[in-house]
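Listed after this line are the structures, all set down as structure tokens.
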Structure 1
Amino acid sequence: MGDGNFEMDVDEGSVRFKVALDFTGISLKTALVRNMIVDAMSTIEVYEDALARVIAGKAKAKAALQAAEQAAMQRGALQ
């Protein structure tokens with residue numbers, strides 16, 4: 001998995017997930033790009049409900065993230 005992070009713009013009301021991988025010294029392969037896209041999609045799937053609950057004011061951020069990560073670990077989506 002590459003390095004990734006969420007970016008939030010509170011003025012605009014947007015949340016984005018960004019993923020990156022250092023390709024220095026290697027040829028860019030289709031599989032590497034595909035894997036980065038799949039990693040980003042998988043990360044969004046883990047956290048999307050938690051983010052929605054926090055945005056809606058139905059959960060505190062820390063509790064929502066812990067619940068999302070625990071559920072993902074139980075189904076094998078997060079290690």
Structure 2
Amino acid sequence: MCNSLDDPYGRAYAAVRSYLGARPVYDFLGAPEHLGLNSRPGGHGATEEDWNAIFDFANQVLPGKPGTRRFDVVPPREDTP
């Protein structure tokens with residue numbers, strides 16, 4: 001999931017809750033690495049940073065390339081309105 005922390009249309013907190021709710025399911029299925037969350041500052045709309053995160057995630061999951069970005073970092077509650 002790619003999410004912006006200041007999006008007036010999409011609630012960052014709801015995205016975090018969705019990610020946290022889905023995590024046990026992915027763990028149960030033995031595929032926790034197939035679920036990821038990327039949060040960035042800024043407003044609505046996909047940015048170059050979002051696309052880079054999507055491609056980084058796909059590279060880590062599909063061909064199993066090592067990556068430098070983590071997709072299991074949950075932003076603090078005060079940063080997710």
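Every number in this text was worked out from the coordinates using simple rules, so none of it is lab data. On a predicted model such as this, the values are computed, not experimentally measured, just so you know. Cβ atoms are built from the backbone, for glycine too; each structure is taken alone.
Couple of notes before you dig in:
- Each of structures 1, 2 was scored by distance in nm of label points 7 Å out along Cα→Cβ at positions 24 and 48; the highest score is held by 2.
- Entry that produces 2.6 once distance in nm of label points 7 Å out along Cα→Cβ at positions 40 and 56 is calculated, selected from 1, 2: 1
- Among 1, 2, structure where helix-only ellipticity at 222 nm (-39500 (n - 2.57) for each DSSP H run of 4 or more, over all residues; to 500) as derived comes to -17500: 1
- Read-out distance in nm of label points 7 Å out along Cα→Cβ at positions 32 and 64, computed value 3.5, structure in 1, 2: 1
- log10 I(q)/I(0) by the Debye sum over Cα atoms at q = 0.14, 0.21 Å⁻¹ derived as -0.47, -0.99 - corresponding label from 1, 2: 2
- For relative contact order in percent (Cα under 8 Å, 6 or more apart) computed as 42, the structure of 1, 2 it came from: 2
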